[in-house]
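There are structures below to look over.
Derivation of every value follows stated rules applied to the coordinates shown; laboratory data play no part. Computed from a predicted model, the values in this text were never measured in an experiment. Cβ atoms are built from the backbone, for glycine too; each structure is taken alone.
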Structure I
Amino acid sequence: MKSSYNQLAKELLDAYARRSQQTMAQITETTVPSGTLIINQEELLESVFIVLHGSMKIHLNTTKGTEYLVAIIGPGELIGEVEALTEDLATCSVTAMTESRVAKISQYAYRCWLKDDHEFTQLINRIISKRLQMLTKRSAIRLSYPMEYSVLKLLKMASIQNEPKKFDISKDGIANYLGTSVRSINRILKDLQSKKVLSTSKTIEIISMDNLEKALRAHNE
């Protein structure tokens, strides 16, 4: 059966709810303010996190201080699950974009969960496979569609995880994520403002999801 990423996220939250009832002593739930650094790049991790509420950005920082936005994640997403198996240092940093609630599970408890629950292991395999599929699709979109389409897709993805529809994403972050210049992003955001999709006074804010969807459809006609 074909599953969307949102369906997989819901399945993960359901699996977590069942597991937490059995082994609550091994799980800590914490509410973190916007801007909190959850994972620092290159640190040795001891835990796996599940996002229960809110949104977070995964970002990669270079030695020159440039920050590259890798992904925006929300409820039902895992953080640090790969490092729990490879025992490598954290590849990226993770920062809360909004006030968020996360479940913290020790790496040992996570590995036991995988060992004890075959259905959970299958779910994790499906989630990782879906991520790879989405990454491939994102690369194809960059090659096949105008940059405005990629910006619209990014804003739509982020809007699902934020209420109100305001985003703590810099223009530099969007440019780095999409592999383009800030100048190009400024021009695209200005065009989207004229189409009454968003405003960019202090933060980027979606003012009409209908207009956003209309702009996306225009690229597929």
Structure II
Amino acid sequence: MILALEFSTNRRSVAVFETSEESMIPPQLLAAGDEEVQRGTSPFLLLERVLEKAQVNPSQLVQILVGIGPGSYTGIRSALAIARGWQLAQSVLLQGIATSDILAKQTQASGFTGRLHTVIDAQRDEIYATSYLISSTYVQSLGPTVLKNPALLLIEKGDLVVGPRADRWFPEAGSIFPEASFMAILARQSPHLLKDHAIEPIYLRETTFQKAPPPRRLPADIS
């Protein structure tokens, strides 16, 4: 059994899949659910609800897929903490999947073909943008995810822009949220994805911090 966690936006998404011993048979979706993130709400109620709907015991899980952003650093860290805690308890395999790849796969499933731009809120009046070329048979990334001002995103005629509340920046964009139900097929198609301890949130900003001042030394007692 596979558990998928996508917490990179303000809408958490969870899905459970059944795997087959036959490698040619893709994972089958058993149950999925989502919820709006509100202050003080725990993701464990959503997890329990989806596992119960799928009639899966947590001990049956062999793999956990985690959406690693870009997006809400707090949400992604929360999903990773849950996944790593599970791994300590029962040695499940962990695999990270980019949120932009999930959005691209969802868009392909909707029937769109052409050039796609996924956009995700990066705060500070900026977005995380990733471009893809989509056909009915493949999703091809056209470059790495970049951090930029929305006004600088080059959109040509026929291009589609999607993302969580993407219409805030682009009136013609499709507002979609990443769904955990698409993560198992991505994991199957991309065995090179980051696994286990190599998994870290996608975060493009430089980490800035102030170095703590050296401790003050008190004068020795010379009396």
Structure III
Amino acid sequence: MPEIRLVVFDMIGTVINDHHAIEQSLISAFAEMDISVSEEQVSAVMGLHKKEAIQILCRKNGYTDDPDLAEKIYHQFMQRLWDAYAEKRILIPFPDAEKIFAWLHGKGIKVALNTGFDTELMMIVLKQVGWDEHPLIDGVVASDQVKRGRPFPDMIQYLMQKAGVSHSYQVMKVGDTEADIMEGRNAACGYVVGILTGSSSAEQLIRHKPDDIIHQLNEIKNRIH
């Protein structure tokens, strides 16, 4: 493995547990429009900007004629997710998340977070878990702060610039979705890690050829020397 100078973590499902509120809110929002989407379909679009995810799910279910449908579903989804996230107990950092941040800092490695959420929702999540001004988090970025969200590399490139890291092979990307793995690959990260704490199975992640798959965050210690 190359020398790692920056680790970019996905937020929900990777370092923060929302108890599957995103998946449940998406399924419920589609049901409000009398459209049934499966857990497998929802899992496949996790990690993408949520408007794009909804558009993909509409197309997969044959709904391409109503240009306003995706927007209606998005508003339903956001209302449900806001309601869920209003409960502080819903959003909880995964065990060892902050310990891993501290361990990485101790080795001189910077820590950053990225998300398929927009900036407003990202900041709500960070404030709920007390991470909006966390001394161990060197950078955060939401999908609406760059030209293109996942699976494109723009968010990772933004965080590299902020961290002063010039070469993508010095970046480790860690995430729980297929979009996370594709993002890391498209950014040419030196090490791309799938984690099984979120919405995707090992079989789903393997399709996109991560360098490694782990079960818990503390396993990162065994990958960086």
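Please state which of the structures I, II, III yields 1.4 when distance in nm of label points 7 Å out along Cα→Cβ at positions 49 and 113 is computed from it.
On the way: I: 1.4; II: 3.8; III: 2.1.
Going through each structure in turn, the value belongs to I.
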### Query
One of I, II, III was used to compute distance in nm of label points 7 Å out along Cα→Cβ at positions 169 and 185, and the answer was 2.0. Which one was it?
III
#### Entry: Value -15500, calculated as helix-only ellipticity at 222 nm (-39500 (n - 2.57) for each DSSP H run of 4 or more, over all residues; to 500), assigned to which of I, II, III
I
